[in-house]
Structure 1
Amino acid sequence: MLAHVHADPGTGPGPVLLLTAAASLSAAVVYVAAASRLRRRGDAWPRWRDVSFSAGSTGLAWAVVGSPPGGAFTAHMVQHLIVGMTAPLLFVLARPLTLALRSLAPGSARRGLLALAHSRAAGWLVCPPLAALLDVGGLWLLYRTGLFAGMQHHAWLHAAVHVHVLAAGLLFTFAVCRLDPVRRRWSPTARGTTLLVAGAAHAVLAKSLYAAGPPGTTFAAADLHTGAQIMYYGGDLVEAALAVVLAASWYQVTGRVRAARGRAKAGRRPPADAVPSGR
């Protein structure tokens, strides 16, 4: 999903890419520090979430400044898979919003963050169909118009696409998994249906790229085919992981509901040694 402009070997990554990598690694440091603070005060916070967020940050930093193997289009699709799909999943699994709310001291900052999470605007942004349209719809616009070719020559356009791809991937992953507290919790059916439709649209786009590259570009056939296959099969793997997260969260919610109903029924049931009164 990342429309990456391959830097000239003599110049190296541009300032926007370096800034993105630095911000990603800094976010990991802040996350680990906040999680350590929770543990020091006696709160529970699984360490695997630290690993998940750190892995997402490291992968994102490497994707924007590193040099994946393969041809130009293959390397681009490796970056697409990391920046637009894998890193967002690792970030969302770490529940950064929940960590921030728990680590912030009671006050204006915590109230402001909670108000933002429960705002109407945030509720619309993480609406599953809208998030899918911003994410997968943006990919169709990128690869099936002259946008991909045009951004190779304009740094500002590359930066805009770069930010959009990461933000859209985060929104879509958050909307499907819905692990952090937000204004409205969409049903598992709505989120699952959105995931299926978005996955199908992503797969169709990958197959179309196998047949023909983005307009205005010339890639070798082998490079184009390999890149399209990475997009297709890699996307399937990440979407399967999203489905597992969705199913696990649904199972936990239904389990709590059934447990609560069981406790309620047990509270209404007469004691086993009670003797019914006769007339």
Structure 2
Amino acid sequence: MNQAVNAQGWQALLKLQFAKRAERTRIVSRERRGPLAVQRPFYPEGGVCHTYLLHPPGGVVGGDSLDIQVHVESGAQALITTPGATKFYRSGGRLATQIQTLSVAKGGMLEWMPQENIFFPDANARIETHIALEPGAAFIGWDIQCLGRPVNDEPFDIGSMASATHISIDGELVLIDQLRTEGRALLDAAAGLRGYPMQASLFIVPGEACRVSLTDLLEHIRESISSVDSIALEVGATQVDGVLVVRVLGQRTESILRLFTAIWRRVRPEICALDAVPPRIWST
């Protein structure tokens, strides 16, 4: 039996370290165990390293434990995405976990843009994302959670999920963003998802190279929200201790990704003096 899998499920690990070498950011260290991998990096915009995370089994089941660790060194720029949604299947009561630890050194930049997580009815899942930034590091990232399979008329009426994002700057915890539900409890709550099956958050920490203030960036974000067709979305944008946060409730992944991409296109040139170049995989 493969040492990475046992009766409880896959125990998978992927550790990546990005550093600038000559004019390009490269993966200088890679460690993996179990069904987590990356494709060969792409460079559609020169020096920024576009990396696609792969999970070949195609979904996460009860008992699986995925551990993803990313470090970006000073001066390096990495963009990480996934080729498709991450699916958390029915678990039969067993817990599936995905822990993501992302760290960026001063002068580095990480763009963390995975496609959505889909929690099938009767899934039992926990996702934790820990983002540790040195002063002067830049970060743009999002998470998109879909409870149930609304396109198939399969609501998340049984099961549990918990997601939490922790952002620290210079060792100080500045933001905790959480979403937890048992069955439909949160979906129907007025102080919860208000009947929407999807929730998403976008986080921006501009870093030392940003050419405008946080106030200006927030205004750019709100202009982007106004310019995108967001009729089927509920959207709010704010600033919390140096972190710009956009939170969304919606019905469709496409609408949320369209909004987040529009915001990314607007703010990225101010943050790193580069126009946004969407990953090729988004067009396939």
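None of the figures in this text is laboratory data; all of them are computed from the coordinates on show. No experiment lies behind these values; they were computed from the predicted model shown. Cβ atoms are built from the backbone, for glycine too; each structure is taken alone.
Suppose FRET efficiency 1/(1 + (r/R0)^6) of positions 75 and 115 (r between Cβ atoms, R0 = 30 Å, to 0.05) works out to 0.60; of 1, 2, which structure was it derived from? This value belongs to structure 2. Computing helix-only ellipticity at 222 nm (-39500 (n - 2.57) for each DSSP H run of 4 or more, over all residues; to 500) across structures 1, 2 gives -23000 for structure 1. For the set 1, 2, ranking by percent of Cα pairs over 28 Å apart, for residues 99-242 alone places 1 highest. With relative contact order in percent (Cα under 8 Å, 6 or more apart) derived from the coordinates and found to be 23, which of 1, 2 does the value describe? Matching structure: 1.
If P(r) over Cα pairs in 5 Å bins from 0, in percent comes out at 1, 5, 13, 17, 19, 18, 14, 9, 4, 1, 0, 0 when worked out from the coordinates, which of 1, 2 was used?
Going label by label, the one that fits is 2.
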